[in-house]
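Since every read-out is calculated from the coordinates, none of them should be taken as a lab result. Note that the structure is predicted; figures quoted are calculated from it, not measured. Cβ atoms are built from the backbone, for glycine too; each structure is taken alone.
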Structure 1
Amino acid sequence: MGFFISFEGLDGSGCSTQAQLLERHFKLRKRSVLLTKEPTNNLIGGLIRGQLTHEWKSSMECLQLLFAADRAHHLEKEINPALKKNFVVISDRYKLSSIAYGSLEADQEWLKKINEKFMDPDLTILLKVSPETCIKRIKSRPSFELFEEREKLEKIWKVYESFVSENVVLVDGEKPIEEVHDKIVKIVNERMKGKEIETFL
C-alpha cells in the first residue's frame, strides 16, 4: 500500500499551493504520486461547486450528503486504486473539511457519522493561518465562495483545532511558502519511515 496525505485548513490557508509543492517534491524524486482534490471534478463535485458559488441552493444536509457521495466515489475510483499501486496520494481537502465547514449549520455528530466509514489519511497536514490573513488572500480571487467571512472562519477553525492529534499535524501556514513546504517535507518523511515506503530527504 502507498501513503495517503491530506491537506486541510481555512480557505486561503494555502492548501492547494502546498499540495502542489509536495507533489512536485515527489515527482522530482521519481516517486509515483497522485495529486487530487475535493470536491472532485466528477458530476457530484460539480453539483457541490454549484451550491458553493450560489448557482443553486439546497439544505445544508443535502450539501453534506453530496460531499459524502463525492468522497465515496473519490475513494473508489481514484484514491484506493492509487494506494494499491503504492502511490503517494495527496488530497487537497478531505473529510475534515466537511466536518469543520459543515458544522456551521449541520450537527457535528451527524457529520462525523456520515463520514465515519471513510478511511482516515495516514497523515493530515492542518495549515494554521489566521482568518484575517485568509480573508486578505481571498480578496485577490475573482469571487468569494460560501463560508468566506471572518466570524464563520473563526468558528470553522475551532472545529479544525479540535482534531489535532498524532496524525493531524498543525503547521504554521503564515511563514514564507518555501519554509512551510520544507517543514511539511520533514514531517512527511518522518511519518513515512518504518512503513516500508521509500522516503526522500
Structure 2
Amino acid sequence: MKVECYGASRPQSNRPGNEDAFLIIRENFVIAAVCDGAGDAQRAAQKALRQFQLLVQAASPDQILNPDIWKGWCRILDSALLGPSESTFLAAAVFGSQALVTCVGDSRAYLIGAESGLKILTNSSAKFRLGSGKAKPFFINLSLNLRDILLLMTDGAWTPLSPSLLERIVRGAFSRHFSDLPGVILDAAGKTGRWDDMTVVALRVISR
C-alpha cells in the first residue's frame, strides 16, 4: 500500500522554544514518530528522534514490524536519555497493509477508518518516559484498509479535543489536501490558546 504522511508542531503560547519534535521517514516503508520532552525538554525530544532515525536506517525491512526489535530500540533510547532529560515516544511503522504502533508515555494514537468511527489506540497512563531507565513500550499491531487515517498526537494536541470533536474535524477536512490536516487539528486544539506545545502527525493509506 502507498501511504502519505505529514506533520505539524507549534510551541506553547508566548514561549519561543518547542519541547515537542516529530520525524517522518519515507522509504519502502513509512515510519513517523512524535516526542514530547521534559527536563532539558527541547533537546530531549530531538535527541531521541535523532537516535531513533539512526536505528531505523540500520535496520533491515523484515525488522520494521517486529515488536522485539522495537523493544530493543526503546531500551537504547531510554538509556541514551538517562539523566535530567526525559521524553515520551510514539511511533507508527507502516509496511504494506500492516502497521505497528509503539508508545511510551502519554502521547496518543488514533485510527479513523474510512467506513468506521474513530478509535483510540493508545491511552496509556504509563509513568515512565524515555530517559527514566524504566520505560516500557506498549505495542499495537494493525491491518490497514484503503483511506484509513492514523494520527499521532502529543498531549498538548489531543487533550483539548474530545474524540468526537476530533473525528468531526478530520472528516470536515476531507475536501482539503491531506497535508493541511495536522495544521487544521492544531488550529482547533489551540483555539482558546496553546497551554502546551502541540504536535500532530497524520498518515493515510491512499492506494493498494
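A few notes on this one:
- Looking across 1, 2, the calculation of helix-only ellipticity at 222 nm (-39500 (n - 2.57) for each DSSP H run of 4 or more, over all residues; to 500) that yields -8000 traces back to 2.
- Computed 32 for relative contact order in percent (Cα under 8 Å, 6 or more apart) - originating structure among 1, 2: 1
- Taking Kirkwood radius over Cα pairs in Å as the measure, the highest value among 1, 2 is held by 1.
- Answer label among 1, 2 for the case where distance in nm of label points 7 Å out along Cα→Cβ at positions 31 and 47, calculated from the coordinates, equals 2.0: 2
- Taking distance in nm of label points 7 Å out along Cα→Cβ at positions 159 and 175 as the measure, the highest value among 1, 2 is held by 2.
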